[in-house]
1. Starting from the value 1.0: which structure in 1, 2, 3 was distance in nm of label points 7 Å out along Cα→Cβ at positions 31 and 55 calculated from?
2. One of 1, 2, 3 was used to calculate distance in nm of label points 7 Å out along Cα→Cβ at positions 39 and 127, giving 2.3; which?
3. Could you tell me which structure in 1, 2, 3 was used to calculate distance in nm of label points 7 Å out along Cα→Cβ at positions 7 and 47 as 3.6?
4. Tell me which structure, out of 1, 2, 3, gives -12500 once helix-only ellipticity at 222 nm (-39500 (n - 2.57) for each DSSP H run of 4 or more, over all residues; to 500) is calculated.
5. With mean projected area of the Cα convex hull in nm² as the yardstick, tell me which of 1, 2, 3 scores highest.
Structure 1
Amino acid sequence: MEQSIKEENIFLNQALKTQDEVFQFLAKQAVNAGIATDEKAVYQKFLDREKESTTGMMDGFAIPHAKDESIKDAEVIIVYPENEIEWNSMDGSLTKYVIALFVPDSEAGTTHLNLLSTLARLLMRSEVTDKLKNAQSASEIAEVLNENIA
């Protein structure tokens, strides 16, 4: 994963109560950040992907992802909701940390899988997840991920 996690794409303490609200928020932020051009299409891709199987991982983390032609560049947006959210996670835990992937259709096979496998591997390391859980700012989160992705 050659691009870095950007601080401006990290949103802490968001008043989001459901998975659906998180997907709407992510789609809106992707358009606001110039990552994508079609908010509705991106939102729908999150829903479609979640129907295939849950993106709720373990220990409070979720990695939802959208692949769409309206997405211009592969990017990551991170959201920490104020409260834990039901996500149908693999371990049954509620989700508190959302790391969303946005991938252009043209890069679906390569970039998407590289991003996903890199993040999934990082989330298996307790020293990384502990730092992400204890981070107090967007800059701390970006630093932890960027150091470990490199």
Structure 2
Amino acid sequence: MPHRARLWQVPALVAVLRRSTHARPVWSDLRVMARATRRGWVRVVRDRRGVAGFAIRDGAALHALYVHPRAQGGGVGRALLADAKQAAGCLDLWVVQYNRHARRFYIRAGFAEKARAPWGGGNDENLPDILMVWPPERRAET
């Protein structure tokens, strides 16, 4: 069951982020994660080995959802997404176009594509990405 993350969990949250993206940790990750945690935007799911996944949401904007590789396929992502849907009522998120696994996950969870940004409108790497919305009928909004 997702619950609010605490500051003492920030190093574990960054570890999940880095294990999921296969990137080296940087100090800015700790600062950003601490800031989001202090603001109450981070929800976390734990398993018997520690932090299994987390989501960062500010209002309707779902900024991040990461699941530790050991916990993928076990319902952690679905639980975090259901928690965000219940809390916000509607959600927007950007997903990198080449991340077919994530796109499939969000489509199965009821999201619909609303727009595409070839320059990386929603990611730090400037990779082409897709704005997805839930509920899907919001795709027609302007």
Structure 3
Amino acid sequence: MTETKRPILCVDGIVMQNNKILLLKKKKDPFSGKYVLPGGLVEYGETTRNAIIREIKEETGYDVNVIATLGAYDDPTRDPRGHYVSMVYICVWSGGKKQIKEDDFESIDWISIDDLGKHEIGFDHMKMIKSYMGIIMLGQIGGKK
């Protein structure tokens, strides 16, 4: 019996606070030394919403509330390790104390939206951030109409 290849489901979170976005600087490949959004794999039996809350807590120590779904990112080439499909959520920080997962990340930083161009962003996470910013500009989430 041959094994059928299937996409792997993961989550990514956009967490904003005071016009700054939460990013993690990776220690390992893929994208070592570059910033990424917090996120990871969905566990069997877990909802994607619960997965992003868990992943952000595990990776940063922060608690978040999910406020909206940004969308699904499913380009088969978006991750060099294989075909990963990511559900992306817009979250707000709700507490917790910063705790870096030192095996995986160099730093956890709140980076100003205006300074994003000064940093290298891994995966297709800049595309996600730009989609989020487009929604904000339209006043659909968290902005003024």
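None of the figures in this text is laboratory data; all of them are computed from the coordinates on show. Quick caveat: nothing in here was measured; it's all calculated off a predicted structure. Cβ atoms are built from the backbone, for glycine too; each structure is taken alone.
1. This value belongs to structure 3.
2. 2
3. Attributed to the structure labelled 1.
4. Derived from 1, not from the others.
5. 3
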